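Colleague: The data blocks that follow each hold one structure.
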Structure 1
Amino acid sequence: MDDAAIAEQVQRFNASEYAQLLGMVILKASEGYAKVTMDCAGKMNPGGVAHGGAIFSLADQAFGIAANCCGTHRVAVSVSIQYIAPAKGLLVAEARRVADNGSCDTYRVLVYEGDRTVAEFTGVAFRV
């Protein structure tokens, strides 16, 4: 897939209603990789830290673009997340494909606040 097609796909993901609602922005994307950012402002839980659902959404967005960036359509069949530390500021999610068995790919997404890991997400995507 050429750079223009990747840029078009990134624009579609960035323009989605949910990405807009949460203020998620894709910084980089390529086959099997994505880097997405989101500010926690306005997404706090009653304890004053980022809501787990917002962190999950950021990780899922990175997983989605990494899995679908370069022309092959994939759908999630299984995801899990482990929350490691609370967050309050700017988050970055980096997704990488870590396995490919021909019909399903596995992705690992790490969510960071600065140098600190906030969450680890694993997603399995089925090739449609």
Structure 2
Amino acid sequence: MSVLTQPPTMSDVLKYELNPNFTRETITLLAGTNYPVGAVLGRITASGKMKLSTAAGSDGAQTAAAVMLYAVNASAGDATGIALVRGPALVSKAALVFDASVDDAAKTAAKHTQLTALGIIPRN
């Protein structure tokens, strides 16, 4: 008998939100990446587009600004997606996906703090 594996879904990441009409927005994602459910995004100041939030940088994306709710493949060009951009909301810490530069506990904790400032609370 074969084993079926289901990819992560929004319900794996989002545990509570007060009002989807308030907490979610349609966003533009920077080309070149396949954005998974739960990706922690930062907003590029110059363009307003979003990309994976890096640990350091100067383009604005180093500050967490959203969490992807549905997977979007933007590898061929800029794409639109739905993201959680403000709270009150609870998300699963285990389901969050970070940029490769967010590679230790201190950097992960910094991203959690940035999300908390938006009202998006990461929980175990």
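No lab work stands behind these numbers, since they all come straight from the coordinates. Treat the numbers as computed from the prediction; the structure is a model and nothing was measured.
Colleague: Matching task: -4000 is the computed value of helix-only ellipticity at 222 nm (-39500 (n - 2.57) for each DSSP H run of 4 or more, over all residues; to 500). Pick the structure from 1, 2.
Modeller: Values: 1: -8500; 2: -4000.
It traces back to 2.
Colleague: Where is relative contact order in percent (Cα under 8 Å, 6 or more apart) largest, in which of 1, 2?
Modeller: Details: 1: 25; 2: 29.
Across 1, 2, relative contact order in percent (Cα under 8 Å, 6 or more apart) peaks for 2.
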